[in-house]
1. For structures P, Q, calculate distance in nm of label points 7 Å out along Cα→Cβ at positions 45 and 61 and state which one comes out highest.
2. Where does the value 1.7 come from, among P, Q, when distance in nm of label points 7 Å out along Cα→Cβ at positions 13 and 37 is the thing being computed?
3. Between P, Q, which one scores greatest on mean count of other Cβ atoms within 10 Å over residues 5-12?
4. Can you say which of P, Q returns 16.2 when mean count of other Cβ atoms within 10 Å over residues 21-28 is computed?
5. Given a value of -7500 for helix-only ellipticity at 222 nm (-39500 (n - 2.57) for each DSSP H run of 4 or more, over all residues; to 500), point me to the structure among P, Q it was derived from.
6. Computing mean projected area of the Cα convex hull in nm² for each of P, Q, which one ends up highest?
Structure P
C-alpha cells in the first residue's frame, strides 16, 4: 500500500472520529482547563463569591455590579508571583484585568466553600 493511500485512510478515520466526538460532546459543558490560570479562575468562579466592605464601597462608587466582577475574575489573569498559594486553609490570589480601558486588580481569598474578594482597585499607571 502506498503512502498516499495510508494517509487517506488515516485522515478519513480521523475525520470520522472527530464527527463522533462532536456528536457525543455536543451540548455538554465540557471544558479543557489545563493551564494553572484557567484552573484557578474556574475554581474561584465556581464558588459563592463574598465581598468585603471595602469592595462593596468600591463597587458602589464606580458603578460595578456582581456580574461585572464575575467577568473580571473569569477573564482575568492571575499573578502567581504576587499570590500566596502556600497557605493551609485559604489561598490569596491577585487577578489583573481591564475594565473600560482602565487596569483593575482584585485580591481574592479562595477558601474551600467560598471565595471572598478582599480588595479591588484601579491600577494607576
Structure Q
C-alpha cells in the first residue's frame, strides 16, 4: 500500500464466539484481530492518553469480548466491549495498522505488562 492510499475495508465480520474481529481490505489484506488486543490498544484517550507518552497499559482483559459494532460515518467503527468500554473510534487506518503491525504492538504490550508486574487475567 502506498503512503497516499488509504486502506478501505471491503468486509468487517464480528465472530463473537471466537472473540475476533475479521477485517478484509480492498487490497486483499485480511486480519483477524482478537478482542483483547483491540481493547488494550483502543484509540480512546482513556488508553492512549492525552499526549505523547501517556499511554495506559490496560491489564486484565484476556476474557473481554466484543458486544457490538457501530459504524461511524464512512471512516470508522465504534467497538462496544463487554467491560463497558466504547469510547475509541477505530478508523480504517487504525484497524489496518493494528493488523499489519500486530506482532510488534502485541510484543510491546506484553513487555510493558511484565515490566509493571501486571497480568492479562
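Please treat every number below as a calculation from the coordinates, not as lab data. Note that the structure is predicted; figures quoted are calculated from it, not measured. Cβ atoms are built from the backbone, for glycine too; each structure is taken alone.
1. Going through P, Q one by one, distance in nm of label points 7 Å out along Cα→Cβ at positions 45 and 61 is largest in P.
2. Matching structure: Q.
3. Going through P, Q one by one, mean count of other Cβ atoms within 10 Å over residues 5-12 peaks for structure Q.
4. Only one of P, Q returns 16.2 for mean count of other Cβ atoms within 10 Å over residues 21-28, namely Q.
5. Only one of P, Q returns -7500 for helix-only ellipticity at 222 nm (-39500 (n - 2.57) for each DSSP H run of 4 or more, over all residues; to 500), namely Q.
6. Largest calculated value belongs to P.
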